[in-house]
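Asks: Next up: some structures, all given as structure tokens.
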Structure P
Amino acid sequence: MSTQAKNSVAVLSGEQAEVLMRRLATWGNTTTIIIHAGCVFEFKGPFPEGTFGEGFYNLDGPVPGFHGHIRLDAIDHIGFQDKLHRGRQSYAFNFQDKDENNIFKVFLGRDEQGDLIAEQVESFKQIQCTLEV
């Protein structure tokens, strides 16, 4: 099943997380956000490619760069953020657990002028409308 309802909002199933992350790795610059204990950690740059092994999706970005190990079974669903942030439109995929807690978010990238990357916006909206990665 590709979708499910959380609070009456259509979202991607967590089962699609690996496919979405593999696709995000082809999009170029994005911003990945992790919020933990009141702290906000950001990585700006391409979302890294990964491989599945030992129960984790292992991010294998270049060094220096973004690395990590994502427990795919912790991702219950992926929400869509489509709203103004500090006066500018922003879009993000919100990878969440079964209790609606954000595990991490991947925001669409911006160019040197601070404008959203049009191809990413088009792909985001296509996924949002069809709920297919």
Structure Q
Amino acid sequence: MNHLHGGRKATMKTVFNLNALGDIPSFSPPHHSGTIDRKLVHEETGSKHMAIWYGEIEPGGVADEHFHEEMEQAFYILDGECLFRVGDQEHRLGKGSLAFVPAKQPHKVVSVGEAPLKLLIIMAPPPEGMEAWKR
């Protein structure tokens, strides 16, 4: 539903139904296997200082160890389970968990549950292309 503002239709997408994302293109970032991500909040939706992606990692899928020079990330687990490593600390996370990854910190995610891991990935500043994923 679009709302009117000042007599004009709003053109930026500001509300997302996480149960109906089929119209948003999917992709897999570098150094990830068994993953599907969808960009929700990003430059094309009007965001200048952060990005939010929806991600799914199939059981056994992995976001291999990597880091980001400038980008900070937070991962909010919507469903499923994972082993989440930041630096030399590893945690088993499930629904309702939030993990923060500072810039330059190596991190790795492995989906270990029987169902796909579903998560929101919040990034600031937003990535400027896929070269932000470094090994």
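Asks: Suppose helix-only ellipticity at 222 nm (-39500 (n - 2.57) for each DSSP H run of 4 or more, over all residues; to 500) works out to -4500; of P, Q, which structure was it derived from?
Replies: It was calculated from structure P.
Asks: Any idea which of P, Q comes out highest on distance in nm of label points 7 Å out along Cα→Cβ at positions 33 and 65?
Replies: For this comparison of distance in nm of label points 7 Å out along Cα→Cβ at positions 33 and 65, the top structure is P.
Asks: A value of 18.2 was computed for mean count of other Cβ atoms within 10 Å over residues 17-24; which of P, Q is the source structure?
Replies: Value 18.2 for mean count of other Cβ atoms within 10 Å over residues 17-24 corresponds to P out of P, Q.
Asks: Which structure, out of P, Q, was Cα extents along the principal axes in Å derived from, given a value of 54, 32, 23? Write out the running numbers ahead of the final one.
Replies: Numbers: P: 39, 39, 30; Q: 54, 32, 23.
The correct label is Q.
Asks: If relative contact order in percent (Cα under 8 Å, 6 or more apart) computes to 23, which of P, Q did it come from?
Replies: P
Each value in this text was obtained by applying a stated rule to the coordinates, not by laboratory testing. Not measured: the values here are computed from a predicted model. Cβ atoms are built from the backbone, for glycine too; each structure is taken alone.
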